[in-house]
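These are the structures in question, set out in turn.
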Structure 1
Amino acid sequence: MTPSRRFRALSVLAVTAIAGALLAGCGSGTKAPSAKPVTLTVFAASSLTGTFTDLGKKFEATHPGVTVSFDFGGSSDLVAQIQQGAPADVFASADESNMGKLAGDHLQAETPQDFASNTLEIVTPPNNPAHISSFADLAHPGINLVICAPEVPCGAAAKKVAAAAGVPLKPVSEEQSVKDVLAKVTSGDAMAGLVYVTDVKAAGATVHGVVFPQASSAVNTYPIVTITGSKNAALAREFMTLVLGATGQTVLADARFAKP
C-alpha cells in the first residue's frame, strides 16, 4: 500500500471512531429528559360523559405525557366543589345559570363560551310499560316518574317545560344528575324519567325515548370556561379550543347535541 493510500485509510478509520464515540455519548448521558407527566382536570356536566371522554382521548393522543381526568356530575354540585377549592382546570356546565355562579367568586379565568345546547326527552324502559306517548301522560295516576332536582339544569328545564305545558308533575324522586334519573329508569325503579335527548341516544336499546313538542320551551345552553388559578392554564385553554373547534363540534353533533 502506498503512503497516500495508507493515509486515506487511517483518516477513514479516525472519522469512523469519532462518529462512534459521539453516538455513544448521545446514547448515554446526553439524552434530553422527557416531559413531566401532567394531569388536566376537567369538571363537566354528567350529560357530557360520553362526548368529553371521547374528546379527552383525542386530546391525550396529541399531547404526549398529558392525562385528562374527568369529574362528571350535576352542574350545581360541580360548581359547589370548585367554590370550595376543588382543583379544576376546566368547567363545562349544562346551563348558563350554574356557570354564572363562578363569576361572583372570580373563578372564571376568562369569558365562558357556549359550545352546545340540549333539550329534554321522556325516557321509559324498552317496552314502555306505562304506554307513555306525550308529556301529559307523565301526570297520570300511578306513573312512577323520576326527574332531576330543580337546582340541577335538567330539573330546572323540567320545571319550565311543565309550567309551559300546564302539566303538574308529581315525581317520586328528584335526582342530583341526569345520569341518576336514567339509572332509575334502566334499573326498573321508575316507569318514566325526563333526561336529555343525548342521554336517550347514548342509552341505545336499553331505553325507549318519547319526543314531545313542549321540550322546545326549555333549551339548555352549555358554556365552558377555564378556571382561575389553574396550574395548567395553557393546556386548559387548548382543551377548551378542542371542544369549540371542528373536532369537538362533530363529536357533540354525533351525540345529538345541537348548536348553542
Structure 2
Amino acid sequence: MRTRADIACWLTDMDGVLVHDNHPIPGAAELLTQWRERDIPFLVLTNNPIFTRRDLSARLARSGLDVPEGRIWTSALATAQFLKTQMPGGSAFVIGEAGLTTALHEAGFIMTETQPDYVVVGETRQYSFEAITQAIRFIEAGARFIITNPDVTGPTPSGIVPATGSFAALITKATGREPYVVGKPNPMMFRSAMNQIGAHSENTGMIGDRMDTDVIAGIEAGLHTVLVLTGISDRAEVERYPFRPDEIVDSVADLVAT
C-alpha cells in the first residue's frame, strides 16, 4: 500500500484547502514553505477559469500565501492544453473571461466569431443572451462543444450565482449536444498538471475538499488522495459515497511535518 511517505509531488486544490473567503487556512503557509524548502514539486489547482495565473498568484499573496505563477494550474489552462493537442492552431468562439482567453491565445488558438472549430464555455460574470445564441448556432453548424468545468453554481458574498454548468445545460437543451468537460472531476485536469511538473501518478498526492470532484478525479488519475475538512465535504458526506480518499485530515496543518 502506498502511504504519504511515498509521495514526492503534490497537487492541491486552492479554495477550501489553502484559503477560505480570501483568508489563509491555518497550516497553508507552513505547508507551502515546507514544500519549497524541500524542493518538492507542487501545483495549486483551481476549477475556476476566470483568472489568469498572475491574478491568482496576486490573490494568494494578499492572503499571505506565497505561490508563484508557475505553481498554479487552472481549468482554463488545462482546456487550452487539451485543445492544442486536439487541433493545433485551431479556432474557437469563447464565452469566458481573461483567464480562458489568455490561455487559449498562448496555446496558439484563434478567437473568432466566424465558423469556429470549437465553442468553449467557461466562467464569466456577464453571460449574454446574444453570446449563448451564437454558441448554439455554431454548435448546430458543427462546432465542437467544450466547457472548462461542470460547476452549476458559484459562491458570491451575496449568495450563489449560476455558473458554467448551468449555462452549458441551456446550450445542451437547445442543441442536443453534451459538452466535453476538461476540469475536475475529469482526471485529465490532474494528468495535465502532473505533466507540468514532471510528476508520475505513483508518487503524487492530491489534496482537496470535495468528494465529488477532487477525490473522485484523484482516484481515477491514480493519485494518493487526501480529503481536508475545511471546505465542502465533511465526514458525514464521505459516508454517502461508494469510494474513499486514502486519508481524511482536519486541515492542511495536519500535513506539515514536525
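Given a value of 3.9 for distance in nm of label points 7 Å out along Cα→Cβ at positions 87 and 207, point me to the structure among 1, 2 it was derived from.
2
So if we calculate mean count of other Cβ atoms within 10 Å over residues 71-78 for every structure here (1, 2), which label has the highest result?
When mean count of other Cβ atoms within 10 Å over residues 71-78 is computed for each of 1, 2, structure 2 gives the biggest number.
Can you tell which of 1, 2 yields 181 when volume of the Cα convex hull per residue in Å³ is derived from it?
1
To test your reading of the models, identify which of 1, 2 gives -9500 for helix-only ellipticity at 222 nm (-39500 (n - 2.57) for each DSSP H run of 4 or more, over all residues; to 500) when calculated.
2
Ranked on distance in nm of label points 7 Å out along Cα→Cβ at positions 39 and 175, which label among 1, 2 comes first with the largest value?
Top value of distance in nm of label points 7 Å out along Cα→Cβ at positions 39 and 175, among 1, 2, belongs to structure 2.
For relative contact order in percent (Cα under 8 Å, 6 or more apart), find whichever of 1, 2 sits highest and give me its label.
Across 1, 2, relative contact order in percent (Cα under 8 Å, 6 or more apart) peaks for 1.
Where a number appears in this text, it was derived from the coordinates with a stated rule and is not lab data. Note that this is a predicted model, so its numbers are computed, not measured. Cβ atoms are built from the backbone, for glycine too; each structure is taken alone.
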